[in-house]
Structure I
Amino acid sequence: MGGAGQRVLITGIAGQLAGQLAARLEADDRVASIVGFDVREPSAELRRTEFVRADLRDPLVARTIASTAADTVVHLSLTAAPSSAGGRSRMKELNVIGTMQLLAAAQKSDRLRKLVVKSTTAVYGSSYADPALFREDVTPRAAPRSGYSKDAVEVEGYARAFGRRRRDVTLTILRFANFVGPTVDTPLTRYLSLPVVPTVLGHDPRLQLCHETDAVEVLYRATVGEHPGIYNVAGPGMVYLSQALRLAGRPAVPVPAPLASGLAGLLKRSGRVDFSGDQLQFLSFGRVGDIDRMRRAFGYEPRFSTRAALADFLSSRRIAPLFDRETAGRWERELYEAWTSSSLSSRTAQGPRPAATRVP
């Protein structure tokens with residue numbers, strides 16, 4: 001597809017990525033019309049994108065989709081933060097029930113030829129037993145059981161079932177790593193912006209990031225091109241959380257794992273960071289996806305590596321470091337030495353362990 005006269009429908013048009021994608025499509029003469037669905041008006045300044053106020057959970061959305069005569073649907077109305085959706089139950093309704101209604105409406109459309117779905121690498125979960133790189137065909141050892149990760153697994157399941165029913169429709173599922181960039185506001189960007197950052201004691205997770213510029217480019221290419229399949233999308237490389245905090249000049253406060261959930265609840269109630277159980281797992285073990293399939297199929301090399309994406313986010317948000325890297329490194333060494341010294345003293349005070357007694 002991607003020829004003259006393409007008619008595109010974008011869900012979640014009020015979101016930053018959706019607005020940037022619509023602006024990119026407006027500049028493409030091959031795209032005849034763009035329609036954006038959302039319950040809120042788009043924040044981006046769009047010239048020829050038609051806004052339709054619609055709730056995807058409404059069964060009447062099928063008539064609205066039919067009236068747009070769209071041949072391409074880009075589904076971006078998935079939210080990762082319960083607070084922005086009005087609570088966890090409402091978030092699940094918007095993500096899962098909204099997707100079900102959208103796909104039911106798309107099933108009835110004879111004009112539809114392409115479906116692009118935004119997903120997340122969070123579908124792989126986070127575990128100590130994870131592989132170094134998650135390929136798209138790898139099954140996680142433990143499927144996500146809560147939060148946005150579980151929603152994304154269900155959304156992908158419904159999308160793949162739709163693809164099996166509608167073989168005439170090109171289905172593209174894009175699993176994005178955590179977004180960062182000048183306009184991105186997510187639980188992770190808020191977490192990295194805290195003046196003092198709590199971490200899980202004994203864990204230094206690997207982080208993989210996707211700059212919003214690269215996300216929009218891949219979405220654009222998926223919309224106007226032909227790329228059936230599932231793809232991880234992220235910047236090359238990774239950074240450890242400790243490295244990210246040094247770059248941000250933020251002091252880390254290691255918190256024992258049993259207390260981390262309670263602290264996350266306090267931060268959530270304060271409105272600073274909307275933590276959930278799956279995000280705590282991520283901040284314990286991290287995850288990294290293999291992006292080779294995306295590179296080959298899309299012929300695209302991300303402009304921002306994970307490290308460069310983080311640096312751009314920090315500079316664009318003008319997040320001033322509270323101390324320099326040398327100071328951070330010294331504090332970490334001193335904390336480690338104090339902890340090991342305390343542990344050694346504790347073991348010495350307890351005295352030698354009694355020898356094991358063999359029971360006859």
Structure II
Amino acid sequence: MATTEVMVIPRKVHLGTHPYTYARVSAMKSKLLRKEDYTKLLKMKVNEIAKFLQETEYKKEIDEMAVSFSGIDLIEASLNKNIIRAFDKLKRISEGDLKLLIDAYLHRKDIMNLKTIFRGKFTKTNPSYVELLLVPVGLLHKDYLLALLKKESIEDIAKTIRFIDLSQAVKAFKENNNLFEIENQLDRYYYNTLLAFTKCIPGQGTLFKAFLENEIDILNIKTILRLKREGITSKEIEHYLFFSGARLKKHDLLKLTNLPDLTAVIASLKKHGYAKLLDEGEEKLKKEKSLIDIEIHLNHYLLDRAALLLHQHPLSIDVILGYMFAKEVEIRNLKTLIKGKQLGLDEDFISRELVIHR
């Protein structure tokens with residue numbers, strides 16, 4: 001049954017201890033691809049990648065999807081089906097309030113699915129292909145997402161999503177003909193909801209809250225850099241920022257938006273502890289006005305934060321959250337790799353795009 005209900009924030013979450021679940025998640029974590037696997041995959045063609053993945057935990061999905069798909073589409077469909085099964089399994093082996101935690105994290109998939117539908121409608125992409133990209137493991141069921149996919153316009157989709165008011169974002173879309181405002185509002189809703197949820201698990205939610213706040217910092221940095229590069233005014237940039245990050249507080253962010261150019265922004269960010277992340281990509285930015293290298297390093301930083309969840313407290317909720325993020329990263333890496341191969345991109349370039357924990 002489809003749902004349009006907002007995620008309900010409980011007064012308090014009693015997670016308890018779940019050694020059986022944590023042990024099962026640790027076993028699932030051990031099946032994630034390693035750095036040496038990516039080294040092999042980078043040297044393969046698309047059909048060879050499919051064969052390689054058939055020797056891993058993706059075998060079942062590839063065998064099933066091979067009936068309907070081939071090539072890039074086969075791998076894409078198999079990856080999506082695999083992550084759905086992985087997260088559904090997490091729910092099955094979890095008990096009580098632990099399921100609330102998993103649902104809370106997976107609400108990010110609801111937001112990603114909504115963005116995918118909006119982008120598909122905006123680009124007039126074949127609905128069947130858009131459906132292939134959906135990962136319905138959150139609170140919004142597949143039937144609900146498919147109903148959105150059938151809507152005639154961006155405005156119709158937005159009106160159907162009743163748990164968030166997108167009317168102003170749609171107005172901005174009509175004026176500017178881009179989805180930035182809609183996607184920003186969806187992100188804002190997600191982070192506000194998740195940060196509210198972490199307050200219900202003050203002790204056990206400490207690392208999760210820290211991860212979310214770091215993620216918000218990185219999102220703000222990317223937004224400021226991208227919009228500064230486009231010459232957007234400081235007042236406009238301020239509208240798109242989230243004032244709930246870890247390092248960059250509201251006054252820090254406002255100061256960054258008022259700096260005259262990207263060079264000044266980067267110099268200031270280095271003083272906030274991001275020097276190592278920015279140094280290597282700064283040269284490419286100066287020469288080509290490209291933020292790719294900087295954004296790759298920022299993504300690596302986030303993965304390192306997630307690795308703390310995986311390894312710091314192996315018998316706690318952190319290992320579950322760390323696994324879910326690491327699994328998402330693996331799927332993203334594989335999709336990036338096959339798309340790079342399809343486009344004939346250089347192996348070194350594809351390698352830089354992958355986010356692999358060292």
>> If relative contact order in percent (Cα under 8 Å, 6 or more apart) computes to 21, which of I, II did it come from?
In response: II
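A value of -12500 was computed for helix-only ellipticity at 222 nm (-39500 (n - 2.57) for each DSSP H run of 4 or more, over all residues; to 500); which of I, II is the source structure?
Working: I: -12500; II: -21500.
So the calculation was done on I.
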>> Computing mean count of other Cβ atoms within 10 Å over residues 132-139 for each of I, II, which one ends up highest?
In response: II
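Which one of I, II has distance in nm of label points 7 Å out along Cα→Cβ at positions 92 and 244, as calculated from the coordinates, equal to 3.4?
Details: I: 2.7; II: 3.4.
Considering all the candidates, the number was obtained from II.
Assign the value 22.7, calculated as mean projected area of the Cα convex hull in nm², to the correct structure from I, II.
Working: I: 22.7; II: 18.1.
Attributed to the structure labelled I.
Only the coordinates and a few stated rules stand behind these numbers; no lab work does. Source: prediction; values computed, not measured. Cβ atoms are built from the backbone, for glycine too; each structure is taken alone.
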